[in-house]
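J.: Next up: the structures, one after another.
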Structure I
Amino acid sequence: MSCNYLKTYDKKDCNGCGMCALICPKGAITMTKDSEGFLYPVIDKDKCVHCNLCEKRCPNNPSEPNTNQKTYISYCEDSKVKENSASGGMFYPIAKYVVEKNGIVFGVCYDDNLIAHHEYVTTLECLKKFQGSKYVRSDLKDSYRKVEEFLKKGKYVMFTGTPCQCQGLRAFLKKEYDKLITCEIICHANPSPKVLELYKKNLEKLRGKKIKRIWFRSKLNGWKNSTPIIKFEDGTSFEDSSYYRAFVSELINRPSCSDCRFCGPKRYSDFSIGDLWGIDKIDSTIEDNDTGISLLNVNTEKGFKILDKIKAELYLKEVDTNLAFSYNHHQNVPIHKNRDKFFKEISNGTINETNIISKMNQYTKSSLTKRVMRKCKNIIKKIIKKTEVISCQNTKQKKE
């Protein structure tokens, strides 16, 4: 059974990497936004010569993943690098290795209008723009072509993106390059750029000022506190979790993310990096000071060689792969029951830049039972923590 979008036209079969448009010999394919804000290939039948290259090289039909992999509990020992990162800061030392070889690093950053896109840098200072989570589908633009150009010039190139974007690059290149390093983010899903744009405009209308920056994973309140922080041009800040909650609830994500072929523990890129949730259950001996711990998968011989070069900068402890992924994103999640309704209301204008925040809150609101249970759970946690503090104080007093 085919799972190629250009045969099925089922949106769960397209990751939107745009590789098919790049390799079309006649330029017959254009990546076009649908009503939800996601890119899909559209074929100009007058230009198409039916070579089927787009179907044959579609990266959404991956071969067997790498099997020689190891998983680590990890973080960067440099506290400043860690502070600027979403979790343990594992992106930076790998990227630093490439830059110090006069290489090129591709990653995701925001432009002046806070639109996420892929870009490349060549200096350590510029790596900072790639740190931190963006939580939206990035615009790849012509990154794949630029990667190929640099590789053909003999440059080291590191490409960072979602697993499907990394797979799209490998399918585009069609051959292995010794100097190409792929680093995939263990992502939850890809939210709609259109939803993010409406969300930003809604926030600006509500607050009466323009947004300067968004930290979806600021550590101001600790690594485990995922409440995003929005900074405005007048210097004030505001915390709001409506967009983040819609993202983790599967309300605003790309259809293919509910049928992802790259989300299991077995991985394709040289490196896979992400948050390591559940560290207290995975390894209780690791000190968790709420500054961030990463899950690092090394999947290829090339990856192991690079790790050996940078390991002095890292904390590393090997852990069972299946155990680590059991507490982290490792399988497809069901689509939110209101997803189709939500995007239909965006399409017909019922949801717009004046009300999208209230609508996201409405559709993702927990039941009364769940809210009460969550509140009770938080109260119990606080009581336990307070009891532990009192116990430590009493023990200390007795020793004295």
Structure II
Amino acid sequence: MSTPSAPSAGVVVVGAGLAGAHVVTSLREREYAGPLTIVGDEDELPYERPPLSKGYLQGADEIDGVYVHPPQWYAEHDVTTRLGDAAVAIDCEAHEVQLASGERLPYGTLVLATGAEPRRLPLPGADLEGVVTLRRIADSDALKEAIAEHRRIVIVGGGWIGLEVAAAARLGGSEVTVLEMADLPLLQVLGPEVAQHFAQLHAGHGVDLRTGVTVSEITGDGGRVTGVVVDGETVPADLVLLGVGAAPNTDLALAAGLSVGSGILVDEHLRSVDDPDVLAVGDVAEARHTASGGTLRVEHWDNAIRQGKLAAATITGGDEVYDWAPYFYTDQFDLGMEYVGHGSADDDVVIRGDLASGEFIAFWLRDGVVSAAMNVNIWDVNDDLRELIGREIAAERLADSGVALTDL
């Protein structure tokens, strides 16, 4: 495929995370010759976030391993970086991005990769020292320090981030309490049968998992957190992690007059529905998904990489579309798993194998059609599972380990 000549202003990517990094990487791989600039509000070069709650937090991975590229890559590939200088406004008519420093960057194509920010709870004491979220390297460093000192850690929220941090903290010797409003952790994602498996996993490793509870206050002394009030009881805490989800950073887009739903609304090529010269990728993009016919906003590592590549294809004249099934993975204690698709707690769940053994495959069925699948401690099968998404398959065959996945 030939690469079209680039507008003189080139491409500006706002957001120096994984999605933004893969936009500029893929553009250079596709021999895009125009100017490339990546803008980030952190002083850090683009890095991957999964290690912050997994390998890096556990001490298994060094910090250098989280970065998408070494520092010299950007100069070698003629990518200009504007780090620690946040974008504060977009003028779509003038094709300019204004930075906090006052600099105005012209663009031919703008890619918004502004990601998401952890939600904060409107609770008394939520602003105390020692109440943290997990999104950035500094956040992970604070958690690592607490784990190394065996501090008492209370985690509000039993989602993926909360449970991964709980596992890392217990493995590091900390006393850990997880407070979850729902009856089980991950209930809305996995449904009761599989969610119960995760609950038992954590309880079996010494996590004080409290479900169906309500947090009303975070207590402190001298400006420092001391505990969390849950259903009238104060749970002592030296550090509190708020793991209650994330909100997409759509303020720039809204102020620029771009349409926003659960994220910035874009088509199947990731172009804004309002302005073909503006694209959105990663956590902030609510994109038309051709395989389902609806729109999806996905906050996962794999999607950030794939959408970065798709945006580059769109910019260079390709006709690829957003059609893949979402994918993510987790590591907790001795459980490793991969999940593909978009299931829900309302779907029917079919188990292949034995939950008690810790090695099994779970399928989610919606009206008899496979909506998602998850392999737990069974490896090299996720590509086969991906091929099953969207197909109508009898539950009995899915559950039958004697039928090869490739024969379903």
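J.: Quick check: -10000 is what I get for helix-only ellipticity at 222 nm (-39500 (n - 2.57) for each DSSP H run of 4 or more, over all residues; to 500), calculated from one of I, II. Which structure matches?
T.: It must be structure I, since only it matches.
J.: If Rg and Dmax of the Cα atoms in Å comes out at 22.2, 66 when worked out from the coordinates, which of I, II was used? It would help to have the intermediate numbers written out before the result.
T.: On the way: I: 22.2, 87; II: 22.2, 66.
So the calculation was done on II.
J.: I, II: which one has relative contact order in percent (Cα under 8 Å, 6 or more apart), as calculated, at 20?
T.: Details: I: 20; II: 15.
That value comes from structure I.
J.: Shifting gears a bit: Taking mean count of other Cβ atoms within 10 Å over residues 234-241 as the quantity of interest, name the structure among I, II where it is greatest. Please list the in-between numbers first.
T.: On the way: I: 13.0; II: 21.2.
For this comparison of mean count of other Cβ atoms within 10 Å over residues 234-241, the top structure is II.
J.: With mean count of other Cβ atoms within 10 Å over residues 90-97 coming out at 17.1, pick the structure among I, II it was computed from.
T.: On the way: I: 23.2; II: 17.1.
Going label by label, the one that fits is II.
J.: Kirkwood radius over Cα pairs in Å, for residues 26-145 alone was computed and gave 17.7; which structure, I, II, did it come from?
T.: Derived from I, not from the others.
J.: A value of 0.98 was derived for Rg/Rh (Cα atoms, Kirkwood Rh), for residues 106-289 alone; which structure in I, II was it taken from? Let's see the in-between values first.
T.: On the way: I: 0.98; II: 1.06.
Derived from the structure labelled I.
J.: Going by mean count of other Cβ atoms within 10 Å over residues 186-193, which of structures I, II comes out largest?
T.: Values: I: 22.4; II: 17.8.
The structure with the largest value is I.
The numbers here are math on the coordinates, done by the rules we state, and not lab data. Owing to the predicted nature of the structure, the values given are computational and were not obtained by experimental measurement. Cβ atoms are built from the backbone, for glycine too; each structure is taken alone.
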